[in-house]
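In the part that follows, the structures are each spelled out as structure tokens.
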Structure I
């Protein structure tokens, strides 16, 4: 879904053939700039969920979290802490759908 939504928004989207520790699910470009995106599904059912930093010392720019048993997600800029609440101030929540996702994605400052 994320690949399709970003392509429809005009981003160039690249899917790495091999990961080899780069921890990048999607590489996107607006032309001169490239951003590394990680996409994860979490078992969050409410606002009390904590997400864990599995990308320390990598070059990830943001992580898109989808709630497995619900219809919402969160876009989070890369962070240094070991974990943080899914409701952290720098995270942008969206309802699953192209328009809502893209609105949230454009609010993110990567």
Structure II
């Protein structure tokens, strides 16, 4: 749990206010979310959700994502897709809360490679 907490502390949290309540999600793990009445409460709740998720990933032998601040992504990969495949993947990325198709594909590949 200590390792999970140390790693999750480095993750960035994206806050959004809606209808008077704060909602947060992890940048590195965009499907991990929480809420709170104040920004501080939301960050605390989201951080705890990130800790639990990272602990689960570590316990199951999966590799948690590297904190965004740690790694400069300098390598590029080009993939040819049909228009239908691209639309499907973009829709899945949007539903998953990812910033874009690249983040979605990277997350899917890294979390499913065993």
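Laid out as a table, the results:
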| quantity | calculated |
| --- | --- |
| Which of I, II yields -0.90, -0.98 [log10 I(q)/I(0) by the Debye sum over Cα atoms at q = 0.17, 0.18 Å⁻¹, calculated] | II |
| Structure from which -4500 was derived, helix-only ellipticity at 222 nm (-39500 (n - 2.57) for each DSSP H run of 4 or more, over all residues; to 500), options I, II | I |
| Given 9.5 for Kirkwood radius over Cα pairs in Å, for residues 10-49 alone, calculated: source structure among I, II | II |
| Given 13.2 for mean count of other Cβ atoms within 10 Å over residues 58-65, calculated: source structure among I, II | II |
| Per FRET efficiency 1/(1 + (r/R0)^6) of positions 2 and 18 (r between Cβ atoms, R0 = 35 Å, to 0.05), the highest-valued of structures I, II | I |
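Rule-based calculations on the coordinates, nothing more; no lab input. Just so we're clear, the structure is a prediction, and the values are computed from it rather than from any experiment. Cβ atoms are built from the backbone, for glycine too; each structure is taken alone.
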